[in-house]
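Several structures are given next for inspection.
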Structure P
Amino acid sequence: MPYWRLSGFYLFYFASLGAMMPYWSLYLAGLGFTPAAIGQLMALMMMTKIVSPNVWGWIADHTGRRMRIVQLGSLAAALIFAGVFLGNHFWWLAAVMMSFSFFWNASLPQVEVTTLNYLGEQAHRYSGIRLWGSIGFIAAVAALGPALDRFGTALLPPVLLALFSGIWLSSLWVPERIVAPVPHGYAPLREVLSRPHVVTLLVVCFLMQASHGPYYTFYSLYLQEHGYSRSIIGQLWALGVIAEIGVFLVLHRVVPLFGLRALLLASLGLAALRWLLIGYFVDNLVILIIAQVLHAATFGVYHGAAIQLIHRYFRGHHQGRGQALYSSISYGAGGAVGALYSGYVWDMGGGAMTYGAAALISALACFFAWRVLRVNEQDQPRRLEN
């Protein structure tokens, strides 16, 4: 298995997220955009995840050339992102970000399928490769905080362009995973999508990412409004991902002990707690640190459990579209809705109200998972605890 080549891709991909998610809203605010406009721009970018992963997933499943799609998509994304240097008006940035993210979002779901196919029956060891993405995120967010304090947010676009180029270059080193022909007998995709536990899992993933809207869109601005420097903001982002790495290091041991359903429920419940702590105790640094440590559960445990469930529910030639649906429904539709509502609620009632709404959404996701995934566990050909 090409461990280091796959790890290198995750390193660059999530380093770009570490530069984009905490600081892009600060860059847009520096250009003079209002919170509502920032929410709209972030939502437009995320909306491409609704369509893009499914288009590329269908092509990948029918051609088997997953890494070639990743390579072409990564190159196109880097070239299109360079358009941010040509203008800073709302509709120009909207067009650039939507076009760029259409290709950028082609990459990760297909690399996830490639990684899990290399792992085979040892899918629980996925976290050992994925943790390099977390390391890349930490490196980017920790380095950029002080740099932006010193040089200003105008530094961000060239750094992002360099990271997007790194994604493309690293993808060239990952070999294509040739899988055996798919045996007959797999249910058609529409039948898989009609199963209650599959629908529920996708709904839960949508709600979980919608609850992250205030965090990914306004967390840095919220802290800046309350007097925190960009260096401290970067350190808090990094702390959350350090906690995430800790989870990835042990998750392959934890899954057999507790099962994916229990871990998913715990992550959803702790997400509700985390948003309440951020929303109502933003001036207390100790509580903010505790809330950031909870990122270990709200992303690390959640993502590790969700992606393994998706891999089990979507078998054979449905794997690419299964990962694409997970990406488009959760990070695409859920992320877009999260960015939109957080921008409007922020304008109406401020940060505390917005994070309170996020907590309610997480609690609703936990309720759905508890009610349906428990009932339908026995319908699966493999036990969730395996």
Structure Q
Amino acid sequence: MLHKLYHNLRHPGALWLAFVLTFCFTTTARAQYFDLDVHKKKVNIPFKLERNLMIIKLKINNKGPFNFILDTGVGLMIITDPKLVDSLSIPNKRTLKIPGLGEGDDSEAYVTSTLDVAIPGLVSYDVAAAILKKDVFNLSGYAGMPIHGLLGYEFFNNLAVKISFQDSVVTVCRPKDLKPFRKANKIAMSIEDRKAYVEARVIMPGIAPFKTKLVVDLGAGHPVSIERYIKTYGLPQKFIASANLGIGLNGPINGFISRMDEFDLGKFRLKKVLASFPDDRNNQTNLSVKRDGNLGVGILKRFNVILDYPDSAMYLKPGATYNDPFEHDMSGLEYYAAGDHLERIVISRVEPGSAADEVGLERDDEIISINFKPVSRMNLQDIDELFKSKDDRSLLLEVYHDKRVDNVVLTLKRRI
């Protein structure tokens, strides 16, 4: 699962790209994977974390570099920028439909023959991709930087992958050379249909604790999502109603944001965790693997993480942010980057009754500066953090509204 919206960008904590890709490859029936260069025992790959998206650079067929999101929620490499079809000169491609989540028709994509996917220190074997015919996600606008696609199962299935969110580095090695963190908690994973799953325990107010099977989803920016909860238990006691949880391949995902009393993962007991609850109309009934939701970066980034698919294991060790409180957006704004250089910030939605709604901000307003700092000198992650920084904090926004520039004092309001 990944997160992304097109013109209706949602809050970073609720980011969720509804994505199910289970393709049968007639052109690449062999295993698709990466391995280390024969002379290396480990490789360090820097990444950039933007709005809880892990972005690395790679080349395809000696072209690039391109920006790709590491996303364990997708079972196939996805090229989201249709312009790459021509620039990569890809022969032997065929078309297929991709079933998505939400309302609308299925999306279409080309399936490529084998590509040369180059990440420094690694070698790709038989890796192919699906190229979307239409950029339905506008991930570049969401991340505030050019995004060309998603790299999933093929990157993880043959290697042990260490993730340091504090240092923004992914370290990969062969499983036989893996040295887990000292005092790390080893958690069993199951690898099913090209995705990794773990079990966790959820404690919600007013109901008995229950176990869940969750996709380990580096493409989901929220902490955790629980599907079918509303159908089984009804609405949570406290929630943000009609929250936009994101957009899928064929439409918007609606639902609710609430808090768990406790979320138990391995030996860890996380308190007051923010959780997304898609409404029943979004639930998929054709999943090849039955699951209860997904575990996203909003939780995983609090740890040092190792994903060892060959050994079906995940290792977690608390990081510097482990004890930080879980906070949701307090502005009520959804926004995206626009312009030739993605330097403009445009409001795509204002939550009714929110702090932004109360001061009269509207869709298509453009934020020029926050506390006198031009947004062109900020990234979207910085802005996200400001808007969830402190209840009752006042921010001065310079806004282009109705063909004039206004100064607006926005007082943040905790909503959940």
Structure R
Amino acid sequence: MSDGRDTMYAYYAAQEVLPTYGGFESEADLAAHERHRRRLFTDKLKLPPRLFAGARLLELGPDAGENSLVFARWGAECHLAEPHLRAHETIRSYFEHFGLTGRLAALEHADLEGYPAPDAPDDRFHVVDAEGFVNAIQPVSAWIDKLAQLLAPEGLAVVFYNERFGGLLELTWKVVNARHRELIGAGSLDSARALFGTKWDSIPHKRAIESWAMDVLENPFVRLRFFVEPVSMCVQAAAAGLRLYSSWPDYCGGLDPFWFKRERSTEEETAGTAEFIRRSRLSHVFGRRHFLTGDPAPVEDQLSQLVIDFDSLIDGFDAAVAARCDRALADTARTLSSAAVLTSDADRKQSLATVAMLRSLLELLACGSADEIRMFANADRAFVESWGMPSHFAVFRRDDRRS
């Protein structure tokens, strides 16, 4: 197990709460979660529940096991690998409470890197689910290669990660919290409650703001160096024999209506995916429909530097870097307002409001008034409503045909 992973598990092990624990007590609680997962897996990832019936499934890092309960309800034979020992009692209690103990085939104290590769082909898995931690494993090829070893032919790997461009606003919240803490000398949780209480209460959720603050604001792995760049990920996955099956947001685009009997090579598929992703960078930043119709390279380069600069502001607020961010945001607003972006009037208006909010926020952070920062965070509509798209899913299919 790498040093980075040791540090991540040490971080979570030191917390008083499990990061995703929802405290399910009734069948209604589990049914509501199952509906959410059904919509995600069926509508967005094209994996209907019937696919899991009888499947040999490995879930890596299930935390409290609430997603595991859903896989079990769908009929999967659940093999769980959770390195956080304190979660094991919760997992077992959950399976017993909901009458699903017979679906819990194994509960191991292991992570993805430490999980042994199956000795026999029949011991490989039809589905491997790895949500919420793979971006902490560096390099990306390390977890991609391991997934390829664990999957049976035609098996499916579901991964969830922080995406590089979609993480801009996630980094922004960390910048705001760090600057506010610096100005008032308060602890992170007190600062988070003061800044993000209104924002957090504006969305439906089952967990406390303290859990979100631990999972995002204080998490050392929610940083640029651990964010996944999907073009590179898809290229490395293809080299390992894993072809992109689906994703959310959509990386394939569906804009190439080639003849259904034609079989595209892995290289053609990967090149098409890469182009669509590059034209979707603004969509990932803002979580809205903004497709670049011209050369995406200049916008891509500018946004990449913007993410780098915001990440650096977490470690210490620098007025010169903030000014550079402001100029880049002004350029981004001009791009959003131009014919180079295919979008709707409503999405354009909302994203321009997000850009204006970020520019005002940088000015307030530079001025150094904690009271004004708090007032802005709780009153500015764009601050409250902007979330971006930091969380991405990808599903890869093991394909042993090399073309």
With helix-only ellipticity at 222 nm (-39500 (n - 2.57) for each DSSP H run of 4 or more, over all residues; to 500) computed for every candidate in P, Q, R, -15000 is reproduced by structure R
Rg/Rh (Cα atoms, Kirkwood Rh), for residues 167-278 alone gets 1.07 when computed on, of labels P, Q, R, structure P
Value 1.8, calculated as distance in nm of label points 7 Å out along Cα→Cβ at positions 191 and 303 from one of P, Q, R, is from structure Q
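Read-outs: derived from the displayed coordinates by stated rules, not from any lab. If you're wondering where the values come from, they're calculated on a predicted model, not measured in any experiment. Cβ atoms are built from the backbone, for glycine too; each structure is taken alone.
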